[in-house]
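Peer 1: Structures incoming, each one as structure tokens.
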Structure P
Amino acid sequence: MGILDGLRLRRDFERGRRELDNGNLEAAVRTLEEYVTEDDANPGAWWNLGLAYKFQRNWAESMRCNRRYIELRPKDEEGYFNFGVAASALRDWPAARWAWRGIGLEVDDGDGPPDLELGPTPVRLNASSDGGGEVVWANRLDPCRAIIRSVPTPESGHRFGDVILHDVVPRGQREAGGYTFSVFDELIRMDPSDLATHTAMATAPGEADVDALIEQGVAAGLGVEDWTSSIQFICASCSLAEAHRHDEPTGAPVWEPDRRLGLAGETGQLRELLDRWSAAGSGRAFRDLESSDGNATAK
């Protein structure tokens, strides 16, 4: 290859990267695909091309590009992460297992999706580039899949128990129990839950009464969340950093007995749960149990 050809290829590579950085995915794919036909050994080109395909949700092509990147950079874990995301999206579980072993995880040889029990994480549903989207808590099944363990609002179009595919690059943080957790953006909803979302109003004399209801719900395999305390509206820029309110309250918090609940399960099961809970404590009551599940459709 001559000097002029090398300079031209370098310009093409940089143009493809700029298109990707600017969100022009079709142009990035077109430019970088043309580049790799002439220079198959540039790992940066395959890396950026794999990212462009990931952002397009073109999982098969993203797998192809990240496989080539791994061949060129076998010790770079980032290639295995993005390969694993694409393989999981395609439900190619042997390939996903291979990727997770590449980052040092111990994974069995099963045929189905792995469950590595990687602990809790906040995930941003319907994530937008500016940080918008509802953040809920989930349990990580592997490095890029999680099962939602909060009760999302109906507006999110999600349910308690949904399995989602999320990105492996964190955007923002949340704190809970004295620990800091990275927030991961949802890519797609893989396995919709069959537990419908409901709402109800409850009278709870104290925080311990709500905690008791949540514990009973967990034991019954149902979702219970105190939306009165868990739903916070924060600006998009704060969502990408450490979440906080702009108007931090002063003084000791005052408990409000009237609570709005988010619930997940069949109506009869939830009514039975609420009946047991209200009968077991003085001052407890509930009303207005109803389905609010109209937007929770499969993606």
Structure Q
Amino acid sequence: MSPIGEIDLHIHTTSSSDGQHRPEEIFKMAHALGLKAIAFTDHNSVDSIGQGMVLSKDYGIELVPCFELNTTFDEMDIHVLAYFIEYKDPGLHKWLDEIKEAKLEQAKGRYKALKILGFSIDEDDFKIAAKGMIPSGATFLKTLLLNGKAAKDLKLKPYIRGERSNSPSLNFYRDYFRKGMPAFVPLEACSAGEGIRKIRDFGGLPVQAHPSDTGDERIDKFISLGLMGLEAYSSYHRPEECEHFRQMADRHGLVYTAGSDFHGKEIKPDVEMASIEGNSYDVLERLKDARKKI
């Protein structure tokens, strides 16, 4: 594990259906690690930020308002982080409600696709796993494991005790829901260009999350559409990829950020909060400077 640094700008709370910890639990962990600043980056949601701002004062840890937006490009799911978003804006909330409706339709399609593939997936279990929120990729694996038949399903064994069990929810998403995979369902909601523009319209600074599987040509396109940063340091990236994206950001005059993409041990067992390289406070200072250009 990499040394703990000063910040973590990619953390999920229970406002993401695949987030394990409530906002105060996150602050307690961040305080124990001696962090100076964190960002809540829930999927298409700013619901935890208000409480987080209060906790920020209580714990003396800076909170950067943010969320992680699902967008599409070439039918790929492109995640864009919206740092310093005006999270109280009614227009933002209306837009996020539209995104959530589209995500719900995508989830219904994924559910049907898994049934066709022969998975024993129960609708009641699905509702329990979703916890009243829009289902994420992790929700489906949770649902399948709630079913007593899971232990006998050879398709699930790699995620329970096999070679895909190091980060089962993420691996299940990669194996079934990404473009080209057997349960892929495109998201009919928001293009990458529209998402970047909207984030900026609502006062946010758009940064592409974990860009390692996107391809540099696509990233160049996003930059032309107004992307302002790259999450160079990520739990998704090998050291050489971190360096590549940091240099790419420098070449294009973008900011680079550092975030673990922490969800909790139940979702990503191998990801610790702030346990990535490059997570020094000067990253946040440059992010603040870049926001002034919006």
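Peer 1: In terms of distance in nm of label points 7 Å out along Cα→Cβ at positions 96 and 208, which of structures P, Q is highest?
Peer 2: P
Peer 1: Now for a different question. P, Q: which one has relative contact order in percent (Cα under 8 Å, 6 or more apart), as calculated, at 13?
Peer 2: Value 13 for relative contact order in percent (Cα under 8 Å, 6 or more apart) corresponds to P out of P, Q.
Peer 1: Here semi-axes √(5λ) of the Cα gyration tensor in Å was calculated and came to 45, 21, 16; which of the structures P, Q was it taken from?
Peer 2: Among P, Q, the structure yielding 45, 21, 16 for semi-axes √(5λ) of the Cα gyration tensor in Å is P.
Only the coordinates and a few stated rules stand behind these numbers; no lab work does. These figures come from a predicted structure and were not determined experimentally. Cβ atoms are built from the backbone, for glycine too; each structure is taken alone.
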